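So, here come the structures, one by one.
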Structure 1
Amino acid sequence: MENNTSLLVETARTILDNMRTVVLGKDMELKLALMTLLSGGHLLIEDVPGVGKTVLARTLAKSLGCEFSRIQFTPDLLPSDVTGVSVFSSSTGEFQFKPGPILSQIVLADEVNRATPKTQSALLEAMEEGQVTVDGATHLVGEPHMVIATQNPIEYEGTFPLPEAQLDRFLIRLHVGYPQETEEIAIMDGQQYKHPIDDLKAVATGSDIAAMKNVISQVHVDSLIKQYIVRIVNRTREHPDIYLGSSPRGSIGLMRLAQASAFLAGRAYVDPDDVRELAPAVLSHRLIMHPSVRPADSDSMQVTSDILEEIPVPGMNSRLGPSGN
C-alpha cells in the first residue's frame, strides 16, 4: 500500500485506540461503529438501557472532532423537531430556516423506537440522500454524516417498531451487551471521580475521514467475492424460514463494509473472511422471519449464520489483489 494510505490506516487505528480509553471491553463493537462511518452508512444499536450506547456515539464524535447532536425520541416528538423549521422573522419580513439536529455530522437518535412512525420517517431523507427538504427548500446535512440510532428491545412497552424501510437504511445492527466482571470494575474505577470522556481529545478530522472513504472505495473486490455476496443475499430470499429477504441494499452494504474491514487490516483487497465475519451484522436486521417460525427455534442472526455455512466459500483466487498478488 502507498505511504499515504498506510498513514490513513494508522490514523484509523489511532481512532480506535482513542475510543478504547472510554469504552472498555467492546473492541468489535467499536470497530464496527468506525467501519460503518467509513462506509458511509448508519448504525442501529439495540440493547437494554445503561450498557453504553450513548457513550459509544459521543466517543466516536469526540474522537473525530465532529459536530454532535442528540435527539431524544419520545411519543410527542414532531418531524419538524428533527429536520428543522422555517420561522418568520419580523425584522426581515422573511421566513428563515432554523436547522434541526439531523443536520449535524454525528447524530444520536436516542431510543428511536419510542417516537411515532411519522417522526421516525423524518430521518429517511437525511440518511439516504444526505439532505432534508423543508417547505420546498433543500438543506444539506453535515459531512461526514452518520446517524447512530439506539432502541430498547421491541418487547418493552411503549415502543413503535421501526418499519422495514427504515431498518433497511441502517448499514448494520449491533448489540453492545453487558461487560465482563473485570471490565465493569475497570469502568467503575474510571468513573469514580469523573467520566473519562470529559478528557477525550480529537485524533482525526473530517478531511481524514473523507480521505479514508476515498481509499476504501478503491479496495479491490474480486468478481468471485461479489458473486459470493450475491449468493448469500439471494439465499435469504429463498430460505423457507424467511418471509422477506434482504434487498440489494444489503449486498452493497456488505461489500462496502468488507472493503472498510480490509482497509483497517492493511489490505488492498477484500478477503472472503471479511464477508463471513460481517454478514450477520449487515443482513440480520433486514430479514423478516416467516410467521410460522417461533423465535425460540430460529432468529434472523442464527439463520444468517446457517446460510453462511451453506454457501461455498470462494477459492484462493478471490484472495488475490488486482495485480494477482
Structure 2
Amino acid sequence: MRVVFFGSPHTALPALNGLLSAGHEIKLIITQPDRPAGRGKKLTPPAVKVFAEDHGLPYLQPEKIRKDEKILEVIKEADPEVNMVVAYGQIIPGPIIHLPPLKSLNIHFSLLPKYRGAAPVQWAILNGERFTGVTIFQLTEKMDEGPILSQEVVPILPRENAHELETRLAHVGARLMLQTLEKIHSLEPKEQEHSLATLAPKLTKEQGLIDWRQPAEVIDRKVRAFYGWPGAFTFLTGQRLEIISGQVTQGIMPQAGPGEVVQIDRSGIYVCCGQKSFYLIEKVKPEGRKEMSAHSFSLGGKVRVGTILG
C-alpha cells in the first residue's frame, strides 16, 4: 500500500519501521523541523527524520503545515492510498486529511474517547488508571474525534513511568496498525461516544511541582507521569531538585510534617507526605547536575533527617 507517513518522535518509529517491514511503500514522510534541545540548545533533528535519512526515504519538514500550500501538491504527487499519522505534532489541514482514498489514520495512545489530546499517557498515569490502550481511528479536522477502526486494551504496570508505558504502547500500536490495514476494506468505522470524552492537554513545567501535602500515592503517580518531560520536582535550599524515581513505602511511623525527611539509607531518602503516608525517593537530578541515586546525593550533606523539602 502506498503511504505518506506523518510522525516526529521516537514513539513514531515502531509504526514506520513496521510499515516498511510489512512491504508497504513509504512515498513520503512529513516530520517536524529540527528544534533546539539539551542544555546547549543544539539544533536537533526529530527521530523520524534521522530514520528517513538512514533508510533513504524522502521527507519534508514544514514549519507550519496548515500555512504551507506546497505540501498538498507534493502529497498529491506522492499519490498515497492512505496517510498514516503517529505523534506528528501539528494539526493537519482537511484537504490533506481527506486526499487519499482511505483518508488518514491516526494511532492514539489511549482508549478513545478517553484522553483526547497531546498527553494521554501522562494523564492516564496521573489519574491512577489501571488500564489504557491504543486506538486506530480516522482523522478529522476535530482533535481525536474521528470514527474508530480498532482498539486494544493495555494494562498499566504498577511502577511504570510515562516513557516506559509510551514505548510499550508504540509497539502495540504498530502491530494494531498493520492488522487494521490488512482488513481496512472490511472494517466498519464506529463513531465515538462524544459524551464520554475526557481531555489530556499538554503538560506544563509548573505542573511538575510536588505538593508534599498530597498522599504518597498521588506523588508517586506524578513522578512516574512527568518522567522525562517536564519532570516532577521539589526545592531544596532554593535549588530545583527533580525526582526521577521512587515509590510509596510502608512501615515508617515517625511524627513528622509533609515534606520532612524522616530517614536516609542506601535505599534513598524517605519523605513524609499527606495523610501520614511516606514516599521513598530513589533517584534525583539536582539542578545543573546529572542524575544520581538519592543516597549518593545525600552524602553531599545538603539533606539530612529533619530537612524540609518544598
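When relative contact order in percent (Cα under 8 Å, 6 or more apart) is computed for each of 1, 2, which one produces 13?
Numbers: 1: 21; 2: 13.
Derived from the structure labelled 2.
23.4 is what came out when mean count of other Cβ atoms within 10 Å over residues 56-63 was calculated for one structure; which of 1, 2 is it?
Values: 1: 23.4; 2: 14.0.
Only one of 1, 2 returns 23.4 for mean count of other Cβ atoms within 10 Å over residues 56-63, namely 1.
Here helix-only ellipticity at 222 nm (-39500 (n - 2.57) for each DSSP H run of 4 or more, over all residues; to 500) was calculated and came to -13000; which of the structures 1, 2 was it taken from?
Values: 1: -13000; 2: -7000.
The structure behind it is 1.
Of structures 1, 2, which gives 40 when percent of Cα pairs over 27 Å apart, for residues 128-271 alone is computed from the coordinates?
Values: 1: 48; 2: 40.
Working through the options, I get structure 2.
Quick check for you: by FRET efficiency 1/(1 + (r/R0)^6) of positions 72 and 112 (r between Cβ atoms, R0 = 25 Å, to 0.05), which of 1, 2 is greatest?
Values: 1: 1.00; 2: 0.40.
When FRET efficiency 1/(1 + (r/R0)^6) of positions 72 and 112 (r between Cβ atoms, R0 = 25 Å, to 0.05) is computed for each of 1, 2, structure 1 gives the biggest number.
For distance in nm of label points 7 Å out along Cα→Cβ at positions 176 and 288, find whichever of 1, 2 sits highest and give me its label.
Details: 1: 3.0; 2: 4.5.
Biggest value here belongs to 2.
For structures 1, 2, which has the highest computed value of mean projected area of the Cα convex hull in nm²?
Values: 1: 19.8; 2: 17.5.
Going through 1, 2 one by one, mean projected area of the Cα convex hull in nm² is largest in 1.
Check the numbers for FRET efficiency 1/(1 + (r/R0)^6) of positions 64 and 208 (r between Cβ atoms, R0 = 25 Å, to 0.05) across 1, 2 and tell me which is largest. Display every interim value, and only then the final one.
Working: 1: 1.00; 2: 0.30.
Largest value of FRET efficiency 1/(1 + (r/R0)^6) of positions 64 and 208 (r between Cβ atoms, R0 = 25 Å, to 0.05): 1.
No lab work stands behind these numbers, since they all come straight from the coordinates. Since the model is a prediction, treat every value here as computed from it, not as a measurement. Cβ atoms are built from the backbone, for glycine too; each structure is taken alone.
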